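Next up: some structures, all given as structure tokens.
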Structure I
Amino acid sequence: MRGCPTWVARGLVLATIYWSLTGCTRELASYFEVLPVYEAYGRLRVQAELDRPFATRDHLTLRMDVFRRADTDAPTPVVVLIHGGFWVYGDRWYMHDWATDLAQQGYAAATVDYRLLSQGGQYPACVTDVLAAIAHLREHAAELNIDAERLALFGVSAGGHLALLAGLADDVNIFDPTVPAGESANVRAIVDIYGPTDFTADAETALAWQRQLLTSVLGCDQSDDPDRWREASPVTYARSDGPPVLILHGTADPIVPPSQAHALRDALEAAGQPCTFIEVADAGHFWGSMWYTGWVQRYRADILQFLEENLSGNDH
């Protein structure tokens with residue numbers, strides 16, 4: 001936009017994005033969350049239903065934002081996106097750029113709330129919130145025009161941990177006693193981007209802040225209730241009939257050590273569960289939440305191929 005001041009040009013681009021996202025009930029939490037996707041495609045053919053409530057916990061209403069291609073009539077597979085933030089902070093709009101990209105690819109993409117630690121989200125409450133989001137999507141599949149039997153979970157960091165627990169366990173009654181015993185979330189695939197996987201590791205390998213955080217999230221110290229720490233560890237639920245898992249983890253991650261990814265890979269392989277492990281050379285933490293980063297763009301095709309392979313048909 002030659003001749004326009006930078007702020008005017010940016011404003012015009014953001015206005016274009018707003019009008020290109022047909023069906024929005026309100027403005028996006030941050031235009032800048034979808035700007036990189038808009039610039040990559042040149043135009044977005046996406047509609048979004050924002051602030052859709054799916055559960056009430058005391059006085060807190062949990063909501064999701066659902067993105068779909070505006071020109072798709074047939075029911076589409078759905079990807080549930082779970083943000084990171086140490087179980088302490090974060091918001092579902094963190095994943096709006098990913099959701100917009102997936103919707104442009106022809107998926108429904110739902111970014112979901114879960115209770116943070118300050119909101120009563122101590123384990124297993126945060127897991128039950130993810131399960132409630134899945135149940136809501138299935139209950140309202142016809143209204144949303146989605147094929148909720150072709151559903152994948154996609155989590156980053158703490159969101160990766162929750163995606164793995166919800167998707168791997170063959171009995172989610174462990175986390176949510178309102179669900180009949182013996183039922184699984186029955187998901188088709190899980191994308192885990194540097195999620196914690198094994199809380200039972202030797203205490204000497206964990207930093208003090210990591211142990212303090214997990215003690216708060218799990219409500220107990222490991223020495224007081226080791227079974228709870230094992231129960232909250234995704235590696236516990238590796239199974240031969242479990243959904244395929246794609247793991248992406250940076251080799252230089254100082255927050256969630258690469259050994260956590262190795263532990264999950266080893267557990268899945270030992271159980272005979274399908275698993276693809278991608279080591280992201282020299283990558284640290286946080287890159288997975290930001291769609292525009294070079295790390296994401298380098299492996300975006302692998303993620304899309306994994307979803308396509310596992311969500312494209314009805315014969316799984």
Structure II
Amino acid sequence: MPRPGGGLLTRVAVTLGDARGIGPEIVVAALQPAAAFHPAPEFIVVGPTGTVADTLSGEFLSVGAWSPSDEIAHAGRLAGAAIERAVRLALDGYVQAIVTAPIDKAALHAGGFDFPGHTEMLAALSGAADVSMLMSAEETVLGGPLRVVLATTHVPLADVPRLVTADLLVRQTRILNEALRRGWAMERPRIAMCAFNPHASDDGLFGDEEARIYAPALATLRATGIDARGPFPADTVFLRTARGEFDAVVAPYHDVGMAAFKTAAFGSGVNVTLGLPFVRTSPDHGVALDIAGQNRADPASMIEAIRLALQLAVTHHYENVAR
């Protein structure tokens with residue numbers, strides 16, 4: 001969509017998340033003129049009325065009314081309805097990206113939405129066959145950037161050994177490789193595989209997943225020209241990546257990746273859903289019910305989420321034109 005005078009006009013849908021949490025206030029803070037996003041987008045805020053976001057100028061699509069006296073289920077219904085509305089805007093081509101404020105998974109369930117989180121709900125609503133959850137920070141306390149794909153996301157730890165297969169690692173790494181090539185303009189990304197067992201099993205002393213699952217996955221990936229390496233122990237691979245040895249890491253399960261990522265980049269990281277037919281980003285934190293409404297919430301991660309969404313939306317647009 002061209003803008004007057006040339007260039008790409010990007011519309012971004014911003015959902016308010018759970019109305020009880022810090023979502024509305026970090027959206028308000030992030031959309032202030034001081035943020036100065038480039039290229040300058042049009043924002044469409046999607047969520048309930050009755051929050052501090054009512055003060056925002058510009059386009060606002062209401063999904064209902066919220067009051068602090070309302071029950072948790074109502075907050076979940078409104079949060080889920082906002083996600084549904086934003087996805088419809090993206091699928092219809094009205095917006096080129098979605099940025100989502102945090103939701104409370106318990107509220108989402110109470111509101112009638114049977115999804116573990118945003119990632120799974122967005123995949124279902126868009127009909128995406130395969131998605132990846134990427135945590136991305138271009139600056140970290142360790143120095144360089146850290147980008148981590150979680151091969152399994154919001155599942156019990158007891159289920160992880162069954163879910164981590166060679167096929168899963170191949171699919172997740174391929175999605176990541178394409179995203180880095182297109183969205184981050186990397187000609188041949190260097191992708192590290194985080195091991196499943198301590199010390200990458202020490203040649204089978206602590207499990208056989210590295211030999212039984214990782215070895216065939218790596219062989220398949222390398223045969224198709226993807227620069228996948230490892231598996232490397234979890235206690236070193238994230239530091240090595242942040243110091244520039246690799247461009248990204250594929251972690252086998254949620255907490256091994258998130259613990260390292262949030263230690264290195266909490267407050268500046270961005271959650272990106274790869275594999276959707278549109279761009280979607282989100283801050284790297286939760287609803288923070290304990291500080292909501294106290295004007296203490298830091299909008300830095302929301303601002304970074306919007307900036308990355310704009311970068312990826314431009315790339316996504318020109319890919320679609322090329323097709």
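Rule-based calculations on the coordinates, nothing more; no lab input. In this text the structure is predicted, and so the values were computed from the model without any measurement. Cβ atoms are built from the backbone, for glycine too; each structure is taken alone.
As an exercise: percent of Cα pairs over 12 Å apart, for residues 114-169 alone, calculated from one structure in I, II, equals 67. Which structure is it?
Numbers: I: 67; II: 73.
Value 67 for percent of Cα pairs over 12 Å apart, for residues 114-169 alone corresponds to I out of I, II.
Starting from the value 4.2: which structure in I, II was distance in nm of label points 7 Å out along Cα→Cβ at positions 66 and 266 calculated from?
Values: I: 4.2; II: 2.4.
The structure behind it is I.
With distance in nm of label points 7 Å out along Cα→Cβ at positions 186 and 258 coming out at 3.9, pick the structure among I, II it was computed from. Please list the in-between numbers first.
On the way: I: 3.9; II: 2.3.
Value 3.9 for distance in nm of label points 7 Å out along Cα→Cβ at positions 186 and 258 corresponds to I out of I, II.
Figure out for me which of the structures I, II the number 14 belongs to, where relative contact order in percent (Cα under 8 Å, 6 or more apart) was derived from the coordinates.
Working: I: 14; II: 22.
Structure of origin is I.
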